[in-house]
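Peer 1: Given below, in the form of structure tokens, are the structures.
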Structure 1
Amino acid sequence: MAIKITEECINCGACEPECPNNAIYEGGREWRFSDGTSLKGKITPKSGITYDADEPQEPLSYDVYYIVTDKCTECVGFHDEPQCAAVCPVDCCVPDENHVETKEELLAKKEFLHL
């Protein structure tokens with residue numbers, strides 16, 4: 001499953017540089033699929049929505065850091081555990097029960113992001 005950042009986030013930013021997929025963004029900041037990935041042009045992630053990988057997307061939160069679910073692989077294929085959760089001083093990087101994925105699905109997502 002993807003990781004999410006809860007409202008308990010203190011906006012320290014420790015998580016953002018740890019993400020191998022650039023899936024973590026500061027609250028209020030636009031995001032792109034191309035940020036930190038090899039994606040270009042028109043893409044369709046697991047969510048089924050087609051995007052232009054370079055087009056800025058609306059922030060998912062304006063108050064705290066957030067994680068883009070379609071870019072989060074829980075660090076599978078990179079590390080043994082989600083690095084955002086490992087460095088978070090207030091334990092607000094937690095599994096997102098609304099986006100449960102198997103290890104195989106997370107590895108496939110990693111391959112999609114990093115062709």
Structure 2
Amino acid sequence: MYSVTNTIHIETPFAENMIQRFTSSHTTSAMEKVDGFIQFQLMTRVLPEDENVTELVVLSLWDSKEQQKAWVKSQSFKDVHKKEESTGITKEKPKRQGFIKNSIAEYDVLV
């Protein structure tokens with residue numbers, strides 16, 4: 001089994017919007033046909049050291065690393081992770097409102 005976490009820090013006033021984006025896009029119906037997908041969890045907390053920052057941890061479980069990597073390259077992944085289109089003024093990707101930072105970690109699940 002294989003697990004991936006995406007830990008996101010977001011300004012607390014914008015956390016609910018981000019939570020809604022994840023819960024609407026990572027639904028059972030959106031993910032149930034993805035080969036190797038087992039489970040999705042979304043966890044949240046306000047950082048004890050800074051109440052203005054909310055931490056979201058997105059965890060996905062997979063049968064194998066290869067299946068997770070194949071999904072990341074798929075159209076299904078692109079559809080779930082669509083971002084708002086740029087205004088066309090610049091070529092830069094638009095920043096999500098309130099987004100501070102994120103980090104992704106990948107794990108082989110032992111038990």
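Peer 1: Upon calculation of helix-only ellipticity at 222 nm (-39500 (n - 2.57) for each DSSP H run of 4 or more, over all residues; to 500) from the atomic coordinates, which of the structures 1, 2 produces -6500? Each step should come with its number before you reach the end.
Peer 2: Details: 1: -3500; 2: -6500.
Computed on structure 2.
Peer 1: Same structure, new question: Suppose Rg/Rh (Cα atoms, Kirkwood Rh) works out to 0.93; of 1, 2, which structure was it derived from?
Peer 2: On the way: 1: 0.93; 2: 0.99.
Structure 1 accounts for this read-out.
Peer 1: Now for a separate question. In terms of relative contact order in percent (Cα under 8 Å, 6 or more apart), which of structures 1, 2 is highest?
Peer 2: Once relative contact order in percent (Cα under 8 Å, 6 or more apart) is tallied for 1, 2, the winner is 2.
Taken together, the values in this text are just the output of simple stated rules run on the coordinates, not laboratory data. Given the structure is predicted, the values throughout are model-derived calculations rather than measurements.
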